[in-house]
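Novice: Structures for review follow.
Only the coordinates and a few stated rules stand behind these numbers; no lab work does. Note that the structure is a prediction, hence the values are computed from the model and not measured. Cβ atoms are built from the backbone, for glycine too; each structure is taken alone.
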Structure P
Amino acid sequence: MAEKYDVIIIGAGPNGLTAGAYLTKAGQKVLLLEKRYEVGGGLATEEVTIPGYLHNTHAMYHLMVNYAPTMQDFKIEEDYNVRFLHPELEWAMHLSGGKCLCIYRDVDKTCQSIAQFSQRDADSYRDMHRRFGELMDSFLAPATYVPPVPAITQAIQLQSTEVGRDILELSEETPEEIVNELFENDIVRTLMLYVACHWGLEYDVSGVSYLVPLLLDRATNYRLVAGGSHRLSNALLKANVANGAMVKTSVRIKRIIVEDGAAKGVELEDGTQIEAAKAVLSTIDPIQTFLGLVGEDNLTPDFVQKTKGWDWEKWSLLGLHLALEEAPKFKAAESNPEINNAFIHVLGYESTEELKKHWDAIRNGELLDSAGIMCCFPSVHDPGQAPPGRATGHITEMAPYRLKEGAEQWLKIKFKEDQADRCLATLERYAPNMTRDKVLWKYISTPADIANKFADMGEGSIKQGAYHTLQMGYLRPNEECSQNRTPIKNLYIGGASCYPGGLITFGPGYVAVNALAKDLGIEKWWPEPEIVAAARQNGML
């Protein structure tokens, strides 16, 4: 093997780039290999409609940047000119009568909006905002950036504090039960349940509901990257290259070279072999990593069986990226002009029953004509993402990959167009100026398109695997690998199929690189995050 590196990282998405940046700055010789033509994974910004219209074709919303150690350790905003836009009005749920329920960054303004429907719920929201913020700072955020521990160990530890007991009790409830205990008005419940579950939690399933306070707290912390999400991945790429990392794109790996039970490097499809003197880190999913690259012959039958049982999400997204003649003008703005500047618009849900009906349809592989949608118009907040006077739009509808008629339906042009037209009709119902002639071009992304574009998002699983009790915490992706180490010596994993999971948190890559540093004796130049140190001191970790 002519080429030799200390560490080879498979996948140059957010987690691979994170791990690479830390390792290279620690003096390691690192090679990142990316199958696609560019790095960043879901941190993609592309001109998929008309030149000059920038579309964030996967990761749009950034919820954890104020906690992620990677942001501080590499001074991503200060040194790499990455700017996050944090709109004042985060969420607006539109109702057919012209009313709108809003979540603002400002708690008082949110409470005023909720009070239109229920003063009791406004008071409850204020208390929830304080309570869930405390859970976030004390445990949920710090726990994102440390290795998971077995469930029984975690429960004993949490039981010793009031905050911990609150988290344990919430985990035993379903998202719907939590929301119903907090709020009495059905309109308020509808928005809060949507916010809590629209990233893939099942409304009537308990066990992972510790994520409900996280997602409800983060509702006031959604951010947009100025210039597009790719600016963030580009900053991480620069952090790698600046410290000597080698990054290769459009590379297809044939196998991970395993000798005497240890990972020795990788072999590419063209026969090139590259040596990893210390470790191989895979940030792709377990099926590709173990069954595809390691090979069943190098694994025990029990481990192979576990890996084959990896559960993709039932839920995915139907997405539309729009080049628009102008930004939408919503009916609700007639009574509240701020509505047109909302970051996220929720349209088409008038009750929790309608929302639950949509989720139940997804479980059954069905699409509903009445399904609600979520919209964002990035150029309203970042005009540079569209030509002067024009606008970009992004619509998503929760949808199943496995349709009753077969997933291949998603690849049929007329079927895709019909679903897109249905979404556009919903938008026009709430924003009458959004007639079809205002849509200059549209790009449709279905669950099947997601799976085809990103091989580690099987069946359109945007988080690399379902969120349920058997695939979260110490069991993500399984007991043997939840600490990032694998049955193959010197082979580590650190993608979204690992703890803490998906979305752009940089958590999996950060936790993985700490495991590598410990095992390889690498001197860590980075400090323990302040939130982690505080949580340890308070007995939460």
Structure Q
Amino acid sequence: MLSTYERTPSGIIYKAAEQLEAPALDLLTFIFDSPHTDAHATSVLHASADDPRLSLTLVQQVALLQQLAFHLRSAYGLGARGPSRDVALAVCAGHWQLPTLFYATVCAGAIFTSASPAATVPELTAQLCQVDARLVYCTPETRPVAVRAAAAAGLPADRVLMLGPGRAGWPGGGLELLVQGGDDAAAAPQPVRLDERQVLPWSRVTDRAALEDSIVCILFSSGTTGTPKAVRLSHANLVSEAFLTLTPLRAHTRAHEPGHEHRTLAHLPAAHIAGVQGYFVNAAFFGGTVFWMTRFEWERFLEHNKRFRITTFFTVPPIYLLIAKSPLVTDQFDTLEFAISGAAPLGKELQRAAKRRMGRGKTHLSQTWGLSETTGSVTIMPRGIEDETGSVSALVPSCLARIVDDEHRDVEPGQSGELWVKGPMVVKGYYKNDKATQDAFVDGWLRTGDIGLFKDGLFYIVDRKKELIKYKGHQVAPAELEALLVTHPKILDAAVIGAPGEGTEVPRAYVVADPKQISAEEVARYVAEKASNHKRLRGGVVFLPAIPKSPAGKILRKDLRELAKKERQSSKI
């Protein structure tokens, strides 16, 4: 059930114990009209967490997405030039009709992309121009930024469509869509009327080569260390990710948990692969319901988990940190059967602490590893296997991996190196950026930039290659020190970067804690007592009210480096 490896003329190749072949189907056929998913006509696929009367069954979703696709094609020409040419960008808060925008865009033959709802006008303008977007979707919370950015990118006002809250019982599945009435954000948006008689069916594609070459979605890389790149995802990528990752999990569930009902809570942004793959695709594979939060709020997150008896979710380490440490956690996660952590490393001590507070200690909590460039998970822990060693699990079926040194030579199993991967979920490259694509691949292998190792059938992530601190010839992984720091009961969160010092690079910690309860010296001493000499916090300890993070929970180290630079400059004055 775990990963294996073999020595071949081309290197040491790691692979899953099980091999599967994903069906050659376009995404919408796979989700809505194939025997591969568990959703049926009356399955509630999406609902508002604030008002669950606002919901869509599969049959309602299919009708609505085709009506909206017709409108997008007839009113805006979206997809009229041929498949994978026109782009529509969503800058939206969480919304139960956001999947409708995604499905309808794909149905129209266009490309869906998404920006963070926290994007500024310059950031959003840059993304609109980078992909040459022809249409902008927004919600009331993001409308002012969307209108201004669209104007700056040269888009007419009527190219901004806003999702209203919707109304239960309305025709058309409760969709409330409004078009911007003028270039000024103060101009009142006007309602869009859809006709249930006017529908645009999606193109059904079964040619594997065409599915692999298609572009249905663009996601921007996290940009935690530099300018975000536009990652192009195909029909084949999204279908493969769902089918290969979830088929073994579903088989275990059917055999051992026949009464399982898949209910999850959408709380991560749709600008992240976890939102696109997890909420738009994977939940339908299980025939389950996604309850949509407008935005992540901790107390509301707790309330919704209890109210809707959430059984499964994927989330990020900062939220597991809250679960482990918050005094507000009581019985809200009692129904949680299956939980996954990803997007950043989760320390094994934190994993154990969070697990104790979920499902009365019986929740299957594991880690996954992947990137936008791999359409999400490359690894998954088989159900029935409990692991608390801090691993990121085993390879997904039909995925291959190598672990190499700086000269691209395979390292021996058990040694650390950069992880390279191949598989049907790996994208073909970046949108209109041939150089970035060439830099990312070597002989068909995706260079992930993550340092990891293989042990006893499982993979372990050390850290990002670019983030390793080089102290006098020693490598120090920030993620390891961060995991150690948050085990202190008085430290709520932490981040570590490399800072100049002693003629080399030294670890510097930023911590969220009350300096009246714990001093910088005590923090440094705590690390010194538990870590090797070269991992000591020689760069100092700085207290912050919060660690800067992306909406997906990744530490924004470039912001911390800029902060450290300003601190050094001010100390010279």
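Novice: If P(r) over Cα pairs in 5 Å bins from 0, in percent, for residues 104-287 alone computes to 1, 7, 13, 16, 18, 17, 14, 8, 4, 2, 1, 0, which of P, Q did it come from?
Specialist: Values: P: 1, 6, 11, 13, 13, 11, 10, 11, 9, 6, 4, 3, 1, 0; Q: 1, 7, 13, 16, 18, 17, 14, 8, 4, 2, 1, 0.
It traces back to Q.
Novice: Which of the displayed structures (P, Q) returns the greatest value of relative contact order in percent (Cα under 8 Å, 6 or more apart) on calculation? If you can, show how the numbers build up before the last one.
Specialist: Working: P: 23; Q: 13.
Answer by largest value of relative contact order in percent (Cα under 8 Å, 6 or more apart): P.
Novice: If you don't mind, there's one more thing I want to ask. For structures P, Q, which has the highest computed value of distance in nm of label points 7 Å out along Cα→Cβ at positions 56 and 392? Spell out each step's value before the answer.
Specialist: Working: P: 0.9; Q: 3.2.
When distance in nm of label points 7 Å out along Cα→Cβ at positions 56 and 392 is computed for each of P, Q, structure Q gives the biggest number.
Novice: Given that distance in nm of label points 7 Å out along Cα→Cβ at positions 16 and 376, derived from a single structure, equals 1.3, which label among P, Q identifies that structure?
Specialist: Numbers: P: 2.3; Q: 1.3.
Label of the originating structure: Q.
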